[in-house]
Structure I
Amino acid sequence: MLVECYDEKGAEVYDMIIRQIFQDLILGPSVDDLRAFADPDQVVFILAIKMKKTAGNIFMHDAASLNYDKAENKTIITVDNENFLPNILKKLWKNFSRDEIYQPDRFTIILDGDQMNINDLIIDNSQANLRRRLYDAVFRILPEGFRIIKDLSKGDIIAVIATDELIMDSWIEKANEFIEELS
C-alpha cells in the first residue's frame, strides 16, 4: 500500500483511515495492493485498489438438489447449504412471483411445473460481491464534500478520482499510472 501526499502527516492519516476501514469491513485479505494520492491544495483524492481473485460463481446445483415430480407437476428444491438460502430465495423471487414459490420448511422450496432449467442459475457471484464491498470502502475513504467522482475501474482494479473541482487531465494520467502499476 502506498499513500502519496506532499504532507507527510496527511499521508500517515490517510494510511491509517484506509487501514481502519479495511479492517472494519474485513477487506484486508481481499486486496492485493493499493495506491492513493491526496493533494489538499489541488483538492483531489485518487484511489486505486487491486482486488484478489475470488472463487468462481456458485450455481443452484452447488447449493441445492432439484427433483421434478411428474405426477404432481412440481419441482422440489432441497437446500443442501443453508448459507446460500437467502441468495436462492432472492434469485427465485426475481424469476418467479412470490405466489409461485412455496416453502413448507426451511430446506424445501417447491415450484409449479418443470423448472429443472434453474439448476444452472447463478446464485452467488463472489467477484461481484467483493467489488460491491470494495466500492463501499472507497466511498467511506473518500474525503467528505468531494462531490465530483470519476470511476476509471478496469477488470480487477477499482480506481476513482474524487474532487470538488473540474477533473484535470493530469489527475486522470495519475490514476492511469496507478492502474498500470497495479496491473
Structure II
Amino acid sequence: MLIKAEKSTLLVVDIQEKLAGVMNGIDQVVGNTSILMKSAQQLSIPQLVSEQYPKGLGATLGRLSELSNSAPIEKLSFSCMDNDDYVSRFNALGREQAVIAGMEAHVCVLQTAMDLLHRDVQVFVVADATTSRSPDSHSMALHRLSGAGAEIVTTEMVVFEWLGRAGTPQFRELSKLIK
C-alpha cells in the first residue's frame, strides 16, 4: 500500500533535548524528521508531536519544535496511544495512516506503532528518521514492527508517496529538500 497525503498523519515521537545526545545517528534522524515535518506542512498533513516526561527529558529539539503545527503532547506512558489527550487528538483527525518518526525506536516508537496496528491503523515507520541508543535496538525494533504488519520506509519514500506525481509546485519545492 502507498502512503497517501489525504489519509496520513505524521507522528513525531519524543525527539527531545536530553535524550538526543545519547542517540545513535541523531543528526540524520533530526535532518530527516525536519524534511518530513516541512513536507507535511506544505501538503497540509496534520502532525502530532509527543514529549516523554519533558520535566526530566527536556522539550522537543528546537529546530523541530519550530516546524510543528501543533503544541506537543506531554506523556508518561511509553505508547502515545496510552495517553488520553493524544488519543483524542489522533482520533479527531480521522486519518487511517500513521507515519512515525522519533525515538527510541525500541520503546516509545515501537509501543505506539503496535498500539496503532491493534486499532487497524496503517503504520509506516520511517527507518532513517527513527533511532535508539544502540544500533541493535533500532534494528530489532524495525524487524519486530515489520513482522507485526508495520511498513518500514525511508524519508524519501514518504515524501514522494505523499506527492504522488512530479511537475507540481509542491514537487519542485519538496524535491529540493531531498537533494
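As an exercise: helix-only ellipticity at 222 nm (-39500 (n - 2.57) for each DSSP H run of 4 or more, over all residues; to 500), calculated from one structure in I, II, equals -10500. Which structure is it?
Going through each structure in turn, the value belongs to I.
Here percent of Cα pairs over 18 Å apart, for residues 92-147 alone has been calculated and equals 25, so which of I, II was it run on?
II
Kindly point out which one of I, II the value 15.9 was derived from, the read-out being Kirkwood radius over Cα pairs in Å.
II
Of the structures I, II, report the one carrying the highest value of FRET efficiency 1/(1 + (r/R0)^6) of positions 4 and 60 (r between Cβ atoms, R0 = 25 Å, to 0.05).
II
Computed from the coordinates by the stated procedures, all read-outs in this text should not be read as laboratory data. Given the structure is predicted, the values throughout are model-derived calculations rather than measurements. Cβ atoms are built from the backbone, for glycine too; each structure is taken alone.
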